[in-house]
Structure 1
Amino acid sequence: MILFDSHSHIDDNCYDKDLQDVLDRAKNENVTAIMIVGIDINTSLKAIQIAGKNKHIITSVGIHPHDAKNCSPKKLDTLINLAGENSCIKAWGETGLDYNRMFSPIIDQERCFAAQLEIAGTLDLPLIFHERDSKGRFYEILNSDGPKSRKGVVHCFSGTKEEMFRYLDLGYYIGITGILTIQNRGEYLRRIARLIPENRILIETDAPYLTPAPQKNKIRRNEPGFVKSVLLKLAEIRNVDPEQLSQTIFNNTRTLYNVDF
């Protein structure tokens, strides 16, 4: 089995004291590659630092929709410069829309999102998308703005079957988290996840969030090694061999992020 955690935040302060132990446990679970996703300048800088010490770790840069009210040309230029100076940066994001918690006004979210779509296109980087309760606006923007050659993943997908197929029709990957393993919360996702084409699935932890079962019953903080539980549940609901599925998904992730691990 070979695993790629396509979306994590192990730059979070909660890993400061035991990050190496976390990485060792991931390795023991056959997690051979990890993406640390940036959500602002500070997290991006920390992710770059971690990646510089670990050849199997890559990073992204971006501004999360929660922080869109603080998005500025100066901050975006800083991220652009980081992307140009650091070979470990393989994607742009996490960017998108979040109308659930509304930490930033809608107008700021949409402006920041549009700016980052343009930047990613200029830099030819795939995008890591965040979408929550945007009532179709996220899809409208993606469908009307930008080249058909744009690559990206809708991370932590938890939408409807109709939304999922719309994103697939636009050519994007679907990121599956530990929600899949949770008995009640993941019931609908388990029903539709079997419908995703095999070559368009990614698995992720979103660590330190969304700890999967069975680890959720004992440990609150998620970590990359737990992505194996997501893979095993996905193989179970799709009735396929886990090792074969892990190789396919690993290859999907390498293709999206253009890496040769």
Structure 2
Amino acid sequence: MTRARCAPLDTKTESPARRQLRIERVHAEPSYVLHAHPWRETSLVLDVFSRHHGRVALIAKGAKRPHSQLRSVLLGFQPFAASWSGKAEVRTLTQAEWTGGVAPLSGLALLCGFYFNELLLRMLAREDAHERLFDAYHAALALLSLQADPRPATVEPLLRRFEMDLLRGLGHLPPLDRESASDAPLQPGRRYRVHPEHGVVLTQGEDGLEGSALLAMAAEDWDRPDVARAAKGMMRELLHYHLGTQPLRTRQLLIDLHQL
């Protein structure tokens, strides 16, 4: 007599209501805290950026207690391994272990870190994984932590690189070394515009950016001051289009600091 086998769970055809009833359990997920705010007397609600699950909301119960081990782990810009469970939109943090390796940020580097976090909070949908973007964020924080007393000129390439990684990861940044419509390679002596909807398009007259500048951006060659300036204006236009009318608070702080 043969024993009947249980059919595997088909998550593709499972109804949303039934999926909602299943408790999700995640163990030791590489994560960063993007934002935290108090919840009740002793707990925190965390907005966490995780490598394989994207942005998730977690309740850290008892994290505000004076002797809680979570207080030394749930720090901004510090990597940790998060474990959680739950079936609601806000899960419960069950364990957090610091994974170390990044010196605390301060001064201008700290402000740049807040800028990265604000971009991620504004532009990433919840539970939409972006593994390459997570790795880019981790690398950017590590580079910022190595700079004891950074100057605007030294952090500008880091800012532009992360902005490009973010837009590229969300599908908002086309290849910068060719025209989007024809796929023709860019000519260094001609001028182009990076349009938020149509990609890289050829322009007439003095409008747009030099092809040589876009090619340098594509190659991440930030040695030329004119390339850095061109990238800053281009990214400002693209981010403004995708962020909407509400300005980024940390960007204005960076502008004010640069002027001072």
Structure 3
Amino acid sequence: MTNSGAETVILVEKSGGVALVTLNRPQAMNALSRELRAAIAETFEALEADPEVRAVILTGAGKAFTAGLDLKELGSGASTVNGTVSDKDPVTSIGHFSGPVIGAINGVAITGGFELALACDVLICSTNARFADTHARVGILPGWGLSQKLSRAIGIYRAKELSLTGNFLSAEQAYAWGMVNRVVAPEELIPAARKLADDMLSLVPDCLPAYKKLIDEGFAQTFGESLKTERRFSSERNGNVEAGAIEARREAIRQRGQQQKN
């Protein structure tokens, strides 16, 4: 995806059903300018419409994942209309992608960048990654879900500590708190994300987005309602699966288990 100017603010590389999406404003720590926010939204809309793309890896160029909203642009008023951000919400656009989105967090993810990371389904971090919620330090409040998602990911007491201090969270501490799936060396980040994407794409193709949707819908509900949602999804799908197909897939699972054991 390119813009009309000299800079390409987002890069997309497609291979084997996976799209590697790279935020590309390294000189500005991938700050979320109006142009980049729009590019993220447009990119994910285009990827959702592409039947060849079933999973996405989202990362940043240079030393940062993203340092959040472009404060210079916000301060000038160039990114707002009547005091509010005037373009598409990139977090909502990411959420509309039906396949898994793997966040490959290569560096700092600050404020709006932290929210962008939390929009992903799975997080793999470089040892260089750090997170910070500095909304209150710059005098604003989050609007892309951080205040609710973070507490659900790490617990309300830890979330309050981060959000009410603006302190940085290391990749290792984020892993210890259960917010990220794993931490790897910088050179291993994209290969590890690609390996995880390939594992996900080895599932029965139409079951992958269906299972993601089931998890997401249930997570937003009370426990009792989520069980009803699971029963509904299960009854709609499982009655149409042939016994012979299940048996054949079980053998493939057995062989995969032996390979992973070894």
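Tell me which of 1, 2, 3 gives 19.6 when you compute Kirkwood radius over Cα pairs in Å. Present the calculation step by step, with values, prior to reporting the outcome.
Numbers: 1: 18.2; 2: 20.8; 3: 19.6.
So the calculation was done on 3.
Using the calculated result 5.1 for distance in nm of label points 7 Å out along Cα→Cβ at positions 52 and 164, pick out the matching structure from 1, 2, 3. Write out the running numbers ahead of the final one.
Values: 1: 4.1; 2: 3.1; 3: 5.1.
Answer for the origin of the read-out: 3.
We did not get these values from a lab; they are worked out from the coordinates using the rules stated. None of these values were measured; they are calculated from a predicted model. Cβ atoms are built from the backbone, for glycine too; each structure is taken alone.
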